[in-house]
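> Just below sit the structures, each encoded as structure tokens.
Derivation of every value follows stated rules applied to the coordinates shown; laboratory data play no part. As the structure is a prediction and not an experimental result, all values here were calculated from the model. Cβ atoms are built from the backbone, for glycine too; each structure is taken alone.
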Structure P
Amino acid sequence: MSTDDCFAIDHRLLPLTEAYSLIAERVAPVTGIETVPLASCAGRVLADPLVAPLTQPPFDNSAMDGFAVRAADLESGNRRLDISARIAAGHPSQDELPPGTAAEIFTGAPMPAGFDTVVMVEDCKIEDGTVVLPEKIKPGSNVRKAGGDFQQGDALIPAGRRLRPQDIGLAAAIGTLKLSVRKRLKVGLFSTGDELAAPGAPLGPGQIYDSNRPMLRAALQAMGFEVTDLGHLPDKLDALTTAFGLAALDQDALISTGGVSVGGEDHVRAAIERLGQIFFWKLALKPGKPLALGHIGQAAFIGLPGNPVSSLVSLLVVGRSVLHRLAGAPLDAEFPAGVTLKAGAGLGVPGNRVNFLRGSLAEKDGELAVLPYFSQDSSLISSLAGSSGLIELAAGDKPVEAGTPVVYRAYDSLMR
């Protein structure tokens with residue numbers, strides 16, 4: 001099947017913003033829904049909104065260890081009160097306590113009926129069954145009100161959220177045992193290129209070890225996807241076509257590295273066109289210009305560049321967005337917002353593409369800044385291990401000087 005002329009823009013580099021718009025338009029969730037025990041839900045995409053079935057906290061309770069009192073009882077100026085009860089967390093008072101008394105109370109314990117203020121124990125003095133309170137007491141202080149966290153019927157977590165540990169805690173706080181989540185996205189991973197050898201195998205003439213597939217597999221697993229390593233393919237059109245076609249039968253998405261540029265041995269694009277359709281190819285992105293998105297049957301196809309840096313950056317900046325959308329996450333969650341920091345050194349002229357430089361955090365002139373890795377050569381995999389994140393530079397023809405505000409995204413934020 002030939003390229004879709006509406007979406008593959010060969011005569012120019014497709015701007016990254018347009019690529020994201022096409023992803024939003026053309027990519028939809030493909031995974032089904034299953035019910036999973038809460039203990040197994042971390043990293044899964046929530047299928048249905050989580051709504052509070054109860055109010056939290058369900059009752060007024062003490063925020064401190066101290067003494068519960070009625071603020072009205074203190075209006076006369078009396079600061080010595082009899083201690084009428086001792087109330088611990090999980091053990092509410094069963095009796096109606098008399099006015100003009102204080103109750104010794106502990107953090108989290110329910111407030112006795114009619115009592116509205118807690119005085120910290122550090123500010124009190126106990127004498128012969130009474131408590132002497134300080135002069136200045138603010139009515140209502142140190143009390144957590146019922147519903148102060150959330151109330152019954154409140155929407156707590158939206159559908160599409162990839163569940164974090166804090167989300168699991170929130171679900172547990174409302175008594176949840178199981179959640180409806182999207183099934184894990186199944187991603188098949190290939191590498192291509194006659195020059196590649198498997199780690200551990202002897203290197204032949206002109207060969208290098210395949211670092212892309214192990215690196216991308218680790219990144220995809222960190223993002224929560226079910227990854228099938230489909231191995232290494234030669235630079236032969238028929239072999240690529242056969243392997244891609246078979247893999248598309250039982251995978252939600254396919255990813256390959258290499259073979260997507262315009263060289264005489266770059267056959268990946270032709271293989272996709274034989275089997276399916278290309279949505280876009282060649283982005284205004286550096287590194288990562290030769291990046292293809294399309295589909296083969298029901299499987300999305302992402303063709304990444306072969307250089308290690310280009311491969312990973314393309315996956316994190318574009319491929320990640322495609323995959324999370326396929327998995328049911330909303331588009332605005334697919335490329336996390338970065339932090340704006342000053343460049344600690346000059347970053348060069350971006351040119352006509354959005355640039356993603358490898359860089360790390362550093363202290364510069366007494367404040368946090370980002371410094372670029374000493375080389376931005378896209379073949380240097382050591383630059384990925386030697387940096388902590390990506391510095392984003394908008395396209396432009398002016399040099400980015402030291403001190404210019406830039407956007408920085410840590411690798412950890414992009415690999416989840």
Structure Q
Amino acid sequence: MLFRNVKGHPGASVAIGVLASRARVADLFGCKKEELGWLVKSCAEHPVQPVVVDGPAPCQEVVHLAGDPDFDLNRLIPAPTNTPVDAGPYITLGMCYATHPDTGLSDVTIHRMCIQSKDELSIFLQPGSRHIGAMAERATELGQPLPISVSIGVDPAIEVLSCFEPPTTPLGFNELSIAGALRQRPVELVKCVSINEHAIANAEYVIEGEILPGSNHVVEDQNSHTGYAMPEFPGYNGPASHECWLLKVKAVTHRRNPIMQTCIGPSEEHVNMAGIPTEASILTMIDKALPGKVVNCYSHRAGGGKYMAVLQCRKTVHTDEGKQRQAALLAFSAFPELKHVILVDEDVDIFDTNDMLWAMNTRFQGDRDIITIPGVRCHPLDPSSSPDYSPSIPDVGVSCKTIFDCTVPFHLKDRFKRAPFLDVDPERWLHG
């Protein structure tokens with residue numbers, strides 16, 4: 001949806017749902033929707049590093065400096081407030097770009113940011129899980145701010161592929177290089193106008209600023225006092241954090257008549273951004289250890305692209321029995337936030353939930369085909385991963401990871417062949 005008449009923001013538009021279709025993402029990437037995981041895997045293995053171009057770039061057609069008397073983020077950025085209990089207006093599709101103060105290596109990730117004042121944003125950096133969080137922590141140790149640019153409204157390849165996580169992209173791996181591989185040309189960066197950092201040159205908006213050292217105690221709902229942040233990908237209102245960092249804004253630049261792009265957590269858009277890189281990471285890990293044994297992977301929408309993966313497994317000889325469960329363990333290693341893995345045979349369409357559940361109902365027995373791994377760190381936004389939910393959970397974010405093996409035992413494969421049907425010419429069938 002594209003909203004053209006945005007209150008208080010003449011000349012600006014707001015887009016949502018651009019990536020809310022797997023088929024559309026596949027069209028934008030130039031492949032079939034079933035091939036996205038494998039394509040992105042290949043791109044991550046053949047990165048093309050970004051390049052810096054001379055400015056001013058398209059994202060700098062209009063410049064607003066924080067020292068200007070009328071500078072106000074609420075006036076400059078048409079950031080939506082999604083629910084009555086949101087902490088405030090949120091930026092949810094900002095490509096955050098920063099450089100490690102020691103190594104000089106840069107990275108891009110997406111973080112939720114809430115407008116707190118005319119020149120301040122809170123930015124939630126989940127402790128221990130994102131590269132820019134590590135950069136901010138190191139800058140604090142050095143007693144210096146971390147320059148950061150936030151580019152909004154960019155190539156969909158950047159939006160999806162910036163969502164890769166370790167171990168596929170370790171600290172120091174610039175995910176912009178994966179987008180470069182997909183497009184077969186480098187992502188173009190431009191020097192910011194107010195800080196010593198770069199931004200994505202073709203963005204619609206760029207926010208330039210600094211994460212202040214030691215500022216990781218910002219109360220996210222300090223203006224609303226609702227206790228909530230915004231709707232998160234599991235489908236619940238996320239609790240407001242008291243451990244956000246403070247991003248002091250120095251400038252906002254944008255195109256003429258810019259388009260603000262946004263998304264909301266519990267959406268197919270989040271599923272595609274989080275899930276497609278997850279699929280690629282899982283396929284990368286499994287293909288190295290068990291080549292040819294997993295045909296495809298789908299990070300199912302019911303898990304928000306993070307919690308649940310379906311693996312399509314191939315068994316060709318008796319010694320393949322058991323490798324499907326090893327593949328599930330590798331999937332957990334490739335993506336630590338994964339909670340459930342469902343294993344199916346290669347004759348099951350993993351992108352069809354009905355087909356997957358058919359396999360669960362006809363090729364699965366709970367007493368022998370469920371494998372549980374309790375007490376493993378998963379994701380803190382899962383409301384069931386709490387000691388209040390079960391005494392078996394020692395801390396928030398710890399879960400019981402579970403494998404559902406819905407594959408046919410190799411020695412019984414002949415008994416589980418799907419019913420064949422006649423291949424009839426439709427014209428002959430209709431007209432006799």
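> Kindly point out which one of P, Q the value -6500 was derived from, the read-out being helix-only ellipticity at 222 nm (-39500 (n - 2.57) for each DSSP H run of 4 or more, over all residues; to 500).
Q
> Sticking with this one: From P, Q, which structure was Cα extents along the principal axes in Å, for residues 64-279 alone = 45, 40, 39 calculated on?
Q
> Ok, one more. Upon calculation of mean count of other Cβ atoms within 10 Å over residues 184-191 from the atomic coordinates, which of the structures P, Q produces 23.8?
Traced to structure P.
> Supply the structure label, taken from P, Q, corresponding to volume of the Cα convex hull per residue in Å³, for residues 240-367 alone with the calculated value 124.
P
> When mean count of other Cβ atoms within 10 Å over residues 168-175 is calculated, the result is 18.2; to which of the structures P, Q does this value belong?
So the calculation was done on Q.
> Matching task: 23.3, 83 is the computed value of Rg and Dmax of the Cα atoms in Å. Pick the structure from P, Q.
Only one of P, Q returns 23.3, 83 for Rg and Dmax of the Cα atoms in Å, namely Q.
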